[in-house]
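Participant: Listed below are the structures to be examined.
Computed from the coordinates by the stated procedures, all read-outs in this text should not be read as laboratory data. Note that this is a predicted model, so its numbers are computed, not measured. Cβ atoms are built from the backbone, for glycine too; each structure is taken alone.
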Structure 1
Amino acid sequence: MKHFLLTYHLAPDYLERRPEFRAEHLALAQAAVARGELLLGGALDPADRAVLLFAAEDATAAERFAASDPYVIEGLVERWEVRTWTTVVGKGASMPITGRT
């Protein structure tokens, strides 16, 4: 299993517009959690970006999430990107390093 970071670059009016679409966004997120795809997600402080951590064999789950997210569809997200995150330390690391290497 690999890790992928979905990064949202949020619109300046994100906080003002978020309440209208939040329930639908959170339902989408909870469904991804239930499928074991989404591990963590949330906005950074200040709320100019948000980051979501996915675990999957490829980037498809993260890309599919962004494409169907009402925050993206309704313009609360100006742009997004998915990048592979090579995790090497910690519980659940995708490429754990053991000992001194």
Structure 2
Amino acid sequence: MHTLTLDNGTEFALHGRAARALSAEIYFADPYAPWQRGSNENTNGLIRQYLPKRRRLDDLTESEVTRIEKRLNHRPRKCLGYRTPHEVFNGTLTTITVALRS
């Protein structure tokens, strides 16, 4: 990781520590500019497929989090050349053969 683009939330008050620990540049998105955090917005949309906005997070179980995490990390992404985040992070490649009927 070379850069991080964050929003202006208080949860990033210690961004300097994260920058040093990761040896990464930190940038802040402009308020009300979600296009500046495209990957973040896309990931939020993917998570919403499993956790709709009406879902309370305080009753989310560890097994639900693990299931969602595995599904998202093993989902091919166009921006990764149709590899999965798991494959990119671990330097592996999984091949899947699909039989189609004619």
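Participant: Once distance in nm of label points 7 Å out along Cα→Cβ at positions 3 and 83 is calculated for all of 1, 2, which comes out largest?
Facilitator: 2
Participant: Further, regarding this structure: Using percent of Cα pairs over 25 Å apart as the calculated read-out, with 22 as its value, let me know the right label among 1, 2.
Facilitator: Working: 1: 22; 2: 40.
Label of the originating structure: 1.
Participant: Thinking only about mean count of other Cβ atoms within 10 Å over residues 27-34, which of 1, 2 has the largest value? Write out the running numbers ahead of the final one.
Facilitator: Values: 1: 13.9; 2: 11.0.
Checked 1, 2; max of mean count of other Cβ atoms within 10 Å over residues 27-34 sits with 1.
Participant: Further, regarding this structure: Give the label, chosen from 1, 2, of the structure having the highest value of relative contact order in percent (Cα under 8 Å, 6 or more apart).
Facilitator: 1
Participant: For FRET efficiency 1/(1 + (r/R0)^6) of positions 59 and 91 (r between Cβ atoms, R0 = 25 Å, to 0.05), which of the structures 1, 2 scores highest?
Facilitator: The maximum falls on structure 1.
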